[in-house]
Structure formats: C-alpha cells, structure tokens
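Each value in this text was obtained by applying a stated rule to the coordinates, not by laboratory testing. Computed from a prediction, not measured in an experiment: that's the story for all the values here. Cβ atoms are built from the backbone, for glycine too; each structure is taken alone.
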Structure I
Amino acid sequence: MKKIWAILPVKGSTHAKRRLSSLLSEEECAGLARAMLLDVIAMLQTCESIAHIAILTADRDVAAVARKQGCLIMNETTEGMNPNLNFAARELQDKNVEGILILPADLPTLDAAEVDAFVKTHTEDNGISLCPAEKDGGTNALLCTPPAVIEFRFGKDSAAAHEAQAAAAGISCQKQFLPSLQNDIDEPDDLRWLVKQAVKAEAGVATSQYLAGSGISERLLYNKPAPHLQSAGPTESNDA
C-alpha cells in the first residue's frame, strides 16, 4: 500500500457552512465546521495508508487548530480552491510524494477502514480513484498518483469532470462508492441527518459533543426555533 498524503482544503470560519444559516447562527456554523475538521483529522490519523495530513487554508484560526493536532499547513497562494490544490499537488510531486488523497473537512462519519480500503484498491502508479458525493455530482474523495496527474475541477458535477480529465490524459480512473466518504454536510437536510447519527453515536466525538453541548441536537430533534432567527419578521421563513 502506497503512503499517501491527505489534503483537506478548509475555508475560513467566516465562510463556513453558510448554507446552514436557516438552522444555525454564524457562530454555530463556525463551531460545527471546526468540530467536523477535528473528527476528520482524528480519523485520518488512525489510517494505515495516510503518511501525513496537510490542511490547505488561508485562515489563521483554522491553521492554529490543525497545527495543534499535528497537521502540516499549506497556505493558499491564490483565489479559488482548484488553483490552490493544483499548486499544492505540484509542490508535493516535486518533493517526490507518491500520491495525495483530497477530502472535504466535513465528513463527520468518516471511517478509517473505508479510507484504507479506498487507498488499497488504488493499484495504479499513474491514475486516479474517486468517490462521488451522494448528491450534486461532486467529488468527496479524490486519490491521485502522482499528485499532479490531473488538473482539479472541484465543484458541482466535478466527479464527471475528473473522469473526463483522466480520460483526456489517458490514465485510469477507478470509481468507488463508500458511505462514510459520500455524506458531507452542506444543506439543512444534511444537518438533520447528522444529528440523528450523533444520537446513535455514529458521528465523530467532537461533532457529537458540539451538537449536544450547543443545544443544536435538541433544537433540531424537537423542532425548536433557532434563537438567531426568533426575531425575524413575519415575511421571513425558516424552511430548509
């Protein structure tokens, strides 16, 4: 099994989880994002296949949290996630890193055995493996050997775009569907699903503790209004 670097691109706390604003305050969005990041890092640290974990970010607070967990920090050098990932991949390839696994930082039910299986079944020295998101056609895991073997196209329908990149480059593309790598948390329905996983102890420790301690779990389980929206006018809606 190749030793792979895991790369987590992470937005700043002020931009975290804005699509959850119908359910969470800005502070709660940032707190949840931080808790999920901690859980993803903790799980990756138990993976046999992951040699190092690097956080790609321009946010000092995110960098400080990740550094405390023993992660390496790669600073963003330009605007946009894809250009920054392309730059980071080329940099690591120049340092003779065998491959990179790009994951979102909001996979709070991530399972180490699935990550190791994903890496183990990738047998090509020159190719990619990807795990599509359960919704929107995105890419929730992308393994590249060598790191800069394709240009990245993260965003809506990026799984198909990455497949096309591989085909154009004449390299292999393996597609896998692994549950814990497919369920990222972006929309209100995702958060409602996550609360149920936390109640069943199937979410990460930091995420579960944050959801319970902040009162978010109780609020969503019992359909209580979000405090930051209670003063909203009658024409505003809290519907997801």
Structure II
Amino acid sequence: MVRRPAALLAGLYAVLLAYLLVTPALPDVGGTGDVNTLVSDATTLLLLGACVLALLPARDEAFALALIALGAGLLAAGLTEAEAIPGAGVTKALFAAALGMLLARALAEPAILVGVPLFVAGIDVASVAGGPSELLARDSSDAGEFLSVYLPAWGGGRAGVLGLADLVFLAFFAAGAWRFGLRRRATGAALALALPAAVGIQLALDTTIPALPVLAAALLVPNLDRIPRLLARERSQ
C-alpha cells in the first residue's frame, strides 16, 4: 500500500479505538431507550464500516492480507480472552476486513459476487429468528465471544452485538465491487450505511432484522443496471 492509504488506515483504526475507550463516559441520549441505542450503535457501526473499507487499497495483496488476517486474528483472540473489549473490537474489524478481501480474491468470479449476497441473505433471514444469528447474541462461550463484536452504549453498558461475519461479508462485497468495476462511490457509501440502517429498521419495527440482507441490498441495488452486463460479459468469455 502507498503511504496515504496506510496513514488513513492507521488513523481510522486509532479513531475507532479511542471512540470505544471513551464511549462509556459519553452522556447517554434519552436515557437507556431506543434513541441511545440508535446513536450508540450507529456511531460504532459507521466507524467499523469505515475501517473495513479503508483496507480496500490492499484488496489484491494476498500475502499482505494473509499476514494481516493471521496477526489480527491472534491479537483479537488474545484480547477477547483478556476481556480487553476496545482492543478486541479494533483487531476483529481488521481481521474481518482482511479475511473478507482474501475470500473475494480467491472467489473472483462475477457470478459468485452476485450469487453469494443472495444466498447469505436468505440464510440470514432463515436463521435470525431462532437459529445461529439469534443464538450468537446469547452465546458466552469463547468461540461465541470471538465471533461477535461488542457494541458499547453511551453512558455505559452494551448497546448491541454485531456478528463478525457481517464485517467479513462487508469486506467481501466491497472488494468484489471494486474488482469488477461496479459503482465504487455509491456502493461504498451504501455498504458503510447498511449496518446502521439495519439497526434503525430494527428499532423502528421492534423486531429482529438480519444485517446480511441489508448489506446484500447495499451491494446489488446501486448496480442493478451493471450486473446483467457483468454476467453477460463473463458468459461471453
């Protein structure tokens, strides 16, 4: 990576760490109700999404991504075991970003880029009511702790939990969109806003909303006119 993207990456992760450290000391908004949850979660999720997207300049550097994923994964496991929640959240974001972009490089086919969002969205919808997605929020085992990202609330406590897979797929979708010439700015903005939007929808409807369908829509909807041409070009090769 060149210096500017590397500096941006380091800066964003430093901001995320600083924010996670000071979040419990921030004044709660409207008590412990939905407003405080929305503000707390939306801010954290926007920063997490920005940190994932900041690794995009390295999307084709397989060796570097593998080293980042290995190092960040080991650090995340150790920090999770030590209950160092802010540090664990930062390293999990880096691990998920590197892993998702490695997968996107390994599965660099237009049909996979289109098919995977539809498939995982369907799985998430089916599982969120009583399957793995819902169980993850209650799982206090070592594996469950590692596979989730703690979302702190302003004023202290927990505002929610994000599955690590959501960040992995955010990175996967973004790297695929960059690789195959989809609308980068529109797709990047939609992906960054998808997770906060899922929280807002969930609070508005007062029901559990899976995140992956929202992420899938963020990838596919801004590129509906380009996807058929992308698939047709693949079939003609």
Distance in nm of label points 7 Å out along Cα→Cβ at positions 87 and 159: greatest across I, II for structure I
If relative contact order in percent (Cα under 8 Å, 6 or more apart) is calculated from each of I, II, which structure is the one that comes out at 23? I
When Cα extents along the principal axes in Å, for residues 39-110 alone is computed for each of I, II, which one produces 37, 29, 17? II
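Quick check: -11500 is what I get for helix-only ellipticity at 222 nm (-39500 (n - 2.57) for each DSSP H run of 4 or more, over all residues; to 500), calculated from one of I, II. Which structure matches? Could the numbers behind the result be given before it?
Numbers: I: -11500; II: -23500.
Working through the options, I get structure I.
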